[in-house]
Structures are given as C-alpha cells and as structure tokens.
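Listed after this line are the structures, all set down as structure tokens.
Taken together, the values in this text are just the output of simple stated rules run on the coordinates, not laboratory data. If you're wondering where the values come from, they're calculated on a predicted model, not measured in any experiment. Cβ atoms are built from the backbone, for glycine too; each structure is taken alone.
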Structure I
C-alpha cells in the first residue's frame, strides 16, 4: 500500500470513529432526556398523593378517601364515550364453595374470573363514600347496618372471620370485612359491593384486629373495580403511593402486567367467593370456660348444660376435660339469654346467668365457675369492700347487700342480706361456692358483683357506678391482682376517637373507668391491655388472664353487660366487646403479638 493510500484509509477510519462517538453522545443525551422526562412524569402523577398522605398524618381529621388517594387522572381521548355498566351474574350455590366434609373454603380454586378488559373504564365511587363518612365517622351509615359475624376454615389450619354489613333499607350486602388469621398476624380485607358487583377493596395487615384510619396510608393496597375489571391499583409503603391503571397497562413491563393480571384475578375470585358464602353461614357463638372446686382444683367430667332463660330449654351439653375446660356452640339470637349450669356429683350446682348471644357477637368467655362440696357446711366470714367507680378512694357507705346463689343472678331468690358501713365495708357469712351480690344505693346504678368463696378466697371488691347520663356508656374495668398495670381504652370507627381512663391504677387493687359520651351511632371497640408486660416485652404473659379482670358496661338504664377476661390465656391485649348500632356485642379476642403502636404502648 502506498503512502497516499495509507493516509486516505487513516482519514476514513478517523471519520468513521468520529461519527460513532458523535452518535453515541447524541444517543446518550436522548436516553437521559427520556429518563428525566419519565421521572418527572411519574413524580408529577404521585406528588399530589404523597403530599396528601403527609398532610393526613399531621391532621387530626382525615380527608375523604377520594380526595387523598385520587391520582392525577389520565386524559381520555375526547371522541371516546364513557363505557356503560354491564349486568353481571355472580350467583352460585354457596354449598359448592366449601368442602362438604371439612367445611374448608379454598380461595386457590378459580370460581370467578375478571370481566373483559377495557382500557377506557374509570372507577365510580358508588359505595365507599356513601356508607363510610370519613370526615364524621360517628355519622357513617355503615354503623347502622345489620351486622353478621361468622367464621370459616381455610387450608393449612388457618381461618377467616367475616363481618357482613347489610343495608337495612334495601337488604343489600354492601360491605364484608374479612379478617384472616395467618398464624401470628392478620390479613384484613374490606370488600365493597354495589348491588352485588365488586366496587372497591382495601387491604392491610396487622397483629391486632382494631379500627384503622381507612383514608390513610395504613391501607396498604387499594383495588378499584368496574364491570369486574380492575381499573386501578394503588400500593402504599412508608407513606408513599405507587399507582397502576388499566389505561396505562400497555406501557408497563411484562412483569408488571403479569402482577396486575394476577391481582385482578385473585381479588375477583376471592371477593365473590366471600360475597356468596358469608351471608349464608349460620351465625353462632362459642361459649367457653373452666370449672374448679373450692380448692381451685380442675373438675374433670363436670356436666355443662346450656339453657334458655325464657323457657328453660336445653340447647347444648358437654363435659369438662382434664383441665376443667369446656366449649360449646349456641345459635345467636337477639330474643333470648342463656344460663350455663355446671354440676358434678358431691358438689353444689352453679349457674352463670344472663349470657347473651346476639347477632354480630364473637366468642363469650364464661366466668370461671367454682363448685363447693355439699358436705362442707363451714361458713366463712366473707369480706366486702365497695368503692365509687369514678373515684376509687371514695367508699360506698350505707349501701344494702342482697346475696343470691350463682353468678350474675339478678332475679333469683335472695338467700342473705347485709349492709355496708361508713367505710364501704361489710361482712356476710357464706359457705364455699359462687354467688352474686346485689348492692344498691341512691344515686348509683345497681351493682351486681360476683362473689367467689373458697378456702383461699373469702372477699369481694366492687366498684359502684354513679347514675349514668343519657346517650352515654360508662365502662368499668376492675381486677384483683396487684400490683398490675392494666390499661383500657375505647377506639371508635376510623380511629377518630381513642378514649382512655383518667385514672391510672398502677400498683393498686382498683378500677379504671372509660366514659363514652355522645355515643350516637358510632362504633366502639373496647380493649384492655397489660401495659407492664407490653413495655417489658413479655407478650406471652399470664398476668392479665389470671387477674380476675372484669368489664362492666353501664348506660342510663343500668348495668347492661359483664365481660370476664378469658382464663388461662397467654397474651397482653384483650378485646372485650364492641358497640355496634347501640348494641353491645361480646368479642373476647385475646392477642399476644403487638405492633409498635402508641395505641398499646401508652396510657
């Protein structure tokens, strides 16, 4: 090759190299521009949501959900019209949804499929805002809906509880809350239905079933449906929201589209299984407790009989196991109350009266029953100490006492009478066994106090409630074991109100009272916590369950309900009852896992 040819080749190579470098630079600039533009676009879409989440965390009153979670809408072509809603059929035979032998429901079996995907579909808020008044939760229509509470078995020994809310004006199921026990934590899903069509689903996870702010980032996933098509999905984590819409589905990666498809199919199938199954399940209540003798020894093979108080009809029977434990199931009814009777040869029968099994109830923890021996006629000088429930240092002087056999026996034959002295103390001789003391004084609601007399227990401490005003609940929590730092609080729907006792009972045998004023139609759920065990990290403690803690609920008509802490249970949070539509419902859920939440770690 000549020198001229070599030089010309060198020049050509140099030109090619220069063009390549320039091309790479131009391509890089374009790529960076695309990335910056995409980032700015995505950030713009979610800026509004993120700012609202942050604002909601600082404001006492949460904004409406549609204001908080509504992202910047995707512009639609002007020539496209709003799609019409279609008539959908989701009815199936509920018996086909569970295994006929085990009663297990399996969500993995596909029974319902999404509708035809339409990228122009938009969500319509036809249910959520209508029944959930986020700005004024006490006035939310869903609080007045008929409530049904049922449970089902799931695979792998898990279970789900369904709370079914039916609109009394049209008999339509418009909300179902599913609380699935995942073994140590709970998965909660709120399903909203519009005339049988799935409209919206909110999902979150927790350790304790409690009210949450349904308009906040506490809700981890939100699913929006129309015509059985998921038109939007929002995922929240650490206060930040990520949104995916059917309108933008062609712009997502294959992995994102696959996940979107999976969620749509899973939620549709699950929601309609729940919708068809939950309303058909029979509503029952579990009664459970322990039977012991006067020496606190478990009574094996004691007979347990459940009777209706109205007509003395036997509805269930069983016997206790080696630990003296029993469990029965009764049908829920708002028309009757039950009596649980424990009996065993050579021991005196004991009845526990006034047990409710209302629609919407959970479990009922029956107070431990102590049976005295029939041949033991020893009379013990039983000591009574009665104080004011609002001011535990104030004695209830001069009050009268009437004694009846059995527990929570408010109308039976009076076997003995007595009176309290100026210090609120009194003495009545009683043989070993279980009794009810009716204590009355002007200006106070009548107190019905359980009196357990045995060899090592010959006293009773009670707290009388001053007359209660209209539209008010007074909830008194008392216990025997001291020192013990129990704490109690009522939490309203949407966590709008958290009411604690103004009295701190640390280190004393005393009571705490929570006043729920202006009750209206708001829902309240009532919790008792072992604050000492929580703060020390001993979440499997037995302190509270062994404290003989009880909860008395009063309104202007007097004592309405008494709830007793479940015996022999490890844990630190006890959900005693719920008030729904002015009906007091036993719940008796007991928890041993606690979130890092001020609800449980502060007074």
Structure II
C-alpha cells in the first residue's frame, strides 16, 4: 500500500485541506479534476465524517482510489436533512453525469394517458414530462405505442374526444371521429355536459381498476338491445366491449390484488448490469423497460439499486409500493426520500414468497434475457468497429462514430441530423438535430451548404480538452464527393483534420447494396453486397436517415399548426378565436386595418393597434 499511496498524495492533500473546514452537517460534496470536470457527487449525513473516510486508503476500492488520485478540488453544499441531500445528489448526478457515479444513460420520460380538464369537455391524449396540466393522469406506460393503442381503444369504448382545444373551439360540424363512432361530438352540442361527464367518469373508473364492472354493464346493455331486436345498437355495445378487452389483452400480466406497484429487478453477468422495471397500475401491466446503468461494475447490488431508485424517481412520481429483487443501501433513508417526492408513504419490499416473488422472478428472467442480447450486440459492435478501423486505415481504435444526414423540401423545413454510435450501440442520448434557416443561400435545397452549416455548428465550440476527448474517430455522411469535400473543408478550417470522413452514396439506381464509399485523397470503392460490414454501414446510414426524416416531419407539422396571432402579447384564446371567426384566417387578420380590427368583439383601440403594429413589424 505504501508504494501505491504515492499516486494519491495530491488527492489526499486536497481532501485533508478541505476536511479542516468542513461542517458536521448533511449535504452533498463534489470532487472535481484539474479541468473542473465533476468526477463524483456524493451525499452525506455528516460531511466532515464522510469526506474523512476517503483518506483511509486501506479500505477503498480501486475505483475510489482512481477517483482520489484525479481529485484536485472539493466543493460542498449543505442541506437541512439527509433526505434533502439525497434528492439534491440525484438531481446533480443527472445534470453533471460524473465519471464515477452510477449513470442511467438511457433514462427517459415515460408517457401517460391524460384526461385534460382545461375544457368543460375533457380531452384524452398522450402526455410526457412534468404533470403541469390540469387533469387526471394514468400511467406510466412503457412505450408510446402502448399508450396510442390504449387511447384508440378507450375512444372506441367511451367515445371521448382527442382533438386539441383550438380545433374543438373552431368546429361548426362533427368531424370524422363522430362518423366512425369514436366521439359524441360535444364540439357542436350533440351531447350535453352531463352526459359527456358520464363518459369521462367511466374512463376514469375503467383505468382505476373497475374494468370488469364496466364491461359487465356494457354486456347487459348489449343483451337488452339484442332482446329488443335493436341489433345496430347491440353491435355498437359489442364493439365497445371488444375495444376494452383489447386493452387488457396487450397488458400481458394482470394481478388485481396488487394495485399500483413498480417491479424492479437487478441482474449481473460478466461485469455487465441490467435493471428491469415493470409498471403495474390497478393490477394491470402497463409495460416494462430495461436499463443498463454505466459505471457500476465495482459496486454492490444494494448500492446499484439505491443509485437507480434515486435517479429514476428524481423526476417521476413513484407508486405506493415498489417491489425489489435487492434491498437498497440505507433502506429507511430511501423510503423517506421517495415518500417526500410522492407526497405519501412509499413501501419498499423484497418478497421471498407468494405472487410478488413470482413477479420478481419473471422480472429477473426478462433482465437476464435483455442483458444477454445486449452482450451479443456489444460483441458484434466491437467486431464491426475493428473491421472499420482496418477498412478506413485508422490508427486508433474506434470509440465513437457520428453519422449525418439532411432532410428538407426544396430547402423548406430543413433539418440536419446527427446520430451517434459507440461501442455499446446507438447512443440516442447524444443524437442532435440542427434546424437550418430557410434563406436565399439554400433556396431550392443546397445540400452542400446545409451540410457545411451542420458540421460547423457541431464542432465550432470544440476548445477545451474535455470536449476534444469526445470527438468522433469517424464521420459518415449520407452523400457523395461534393458532401465529402464540403465537410472536410469545414474540418480543415477548424483544425480537426484528424477526424476521418467517409461519404456514402447510393448507386445509379439508388439500390441498397450498390453503395460507394468516398474518402479524401483516395479512390472511391464499394463492398460485396453480402458483406457484414456493408450491412453495418447501411444500418448506421439508415438510422441517420430515419432520424433526419422524423425531425423534418416534426418541424413541418409544427409549422403547419403555427399561428402568428399566438405571438401577440395580450391576445389569448378567446380573442384569437374571435379574430379568426371574423376574418377567416390569420393571413386576413394581418391585412386588416385598425378600424376593421376594432369591429371584432373584445378588440379595443389599444389591442387593435397592437395587432396592426405586430404584423407591420413582421
């Protein structure tokens, strides 16, 4: 230990110096390196005692010893309680992504079903993110697809509207949803508020676990109609029952006595870790997801579970019970922290028998299967990266590949897309899209200009060593020699010629398998159509194309629903609707004079001048 200790003298000196002035209070501490990058964020009930524990080298793991050796600065923040420290730690870990903390690299928000009550006639829709909108939330669901299926079935079963409030307020006759019996058309008064509210209550009851009772009521109504020989309405009730049954059909496991629970299991193999979570609400399974946390190889299972719980629920409301395969470190503290997030008492259980144990066992099986697939995919990726290194004559091993593509319609709604692949596959958290302004320079769709703009924006601020360490070893461009030269020129200007660039163009008939590969100062070449590395390069290129197209479509959809009146200060929804009903469109509003604007109900002289000046200035 004496010889090894010499490597940590500087880090220990930093800690010893700071320990003198550290308070014996709860809080968080941050260890920073020489570049002021955060190495580790930890929480403590007693900051002085916790930081002092790092100076006892004999008891430390290799991971902690490496961290101490890199530490050049220590920063602290005190809190009133240890629970507050745990919550702050989770928030800062997500924000800073420290090198030595457990990280949920693929953390994401999960969608919910929302019955929005902003309007007198609630709307059913998919919702992600913070629950700021008034209404009733149900979920989370593991995927957007499962939410879409559920909403589709709920519309068939209960005929709740899914249109936006803007469309709802502007309708003068029923839409297609009414014609196909998925809405009762409250927008034009074909159902009154009381009757519609009954539909809404049925949806809430169904999602809250009363599905069997509602289906029985529907079945009784179907039978009554059938007895009266009213076969048209009997068919309608039958279709509703089928729609509701379809929701339960795709929910796999249903255990009514459980209520609202999350089931979380941890599985380890070859220093790889998988954490599988299933969402069960009102006894119905709303889907599952598997996480592969980073930087957790040297930690015990209880530490990994603790890190997962604190980060996962930092921005999500936990259910009343969480069933676990492993008990978290500092169980009581974790219960207090999660309860403070939820606003009610949380229960953490590690079952040893019964239905809960069976659910944990099933979750562990899913975690194992997911981790095995992940290991196989990683092995394939390593092999492909090594082949690419040889193919493109690279000196260093490939750690990161960036793939670029553009999408537009003759220059309009132009979007540049960057997709990232590393040794573990596609790194979706690192994807970026670049909204490109429509101007004369790219009128008609100047792909070369767009690509230059994208590359310039991606790399123009690469200055610090930490950012340069995140540079790609290889850039792939969807295009030909022109795109290649455009990109290489930007990299030369930014003194980044060390990055290898390859442009991939399709053959004359644009057939997959006929691609040509273009490199600077080298002859273009192709690969055998059945080559595995050809398939891999196609996969990378196609992912960039998919991301570019989806980003472009989102931009186009946003533009189609954009209304400039929304930007005018003091113009709310009521005044906007009045203007649109009077003039017919935003374009006609923009052409109107002050006197005509004043003729609209609710538009005063001052507001008319404000509207007129807005369109004159824009």
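Suppose distance in nm of label points 7 Å out along Cα→Cβ at positions 137 and 537 works out to 4.7; of I, II, which structure was it derived from?
II
Related question: One of I, II was used to compute distance in nm of label points 7 Å out along Cα→Cβ at positions 297 and 417, and the result was 3.3. Which label is that?
II
Out of I, II, which structure matches -14000 when helix-only ellipticity at 222 nm (-39500 (n - 2.57) for each DSSP H run of 4 or more, over all residues; to 500) is calculated?
Source structure for this number: II.
Oh, and also: When mean count of other Cβ atoms within 10 Å over residues 425-432 is computed for each of I, II, which one produces 18.5?
Of the options listed, only I reproduces it.
Quick one: Cα Rg over 2.2 N^0.38 Å came out at 1.16 when computed from one of I, II, so which one is it?
The correct label is II.
Suppose you compute P(r) over Cα pairs in 10 Å bins from 0, in percent, for residues 353-448 alone for every structure in I, II: which one lands on 14, 39, 32, 14, 1?
I
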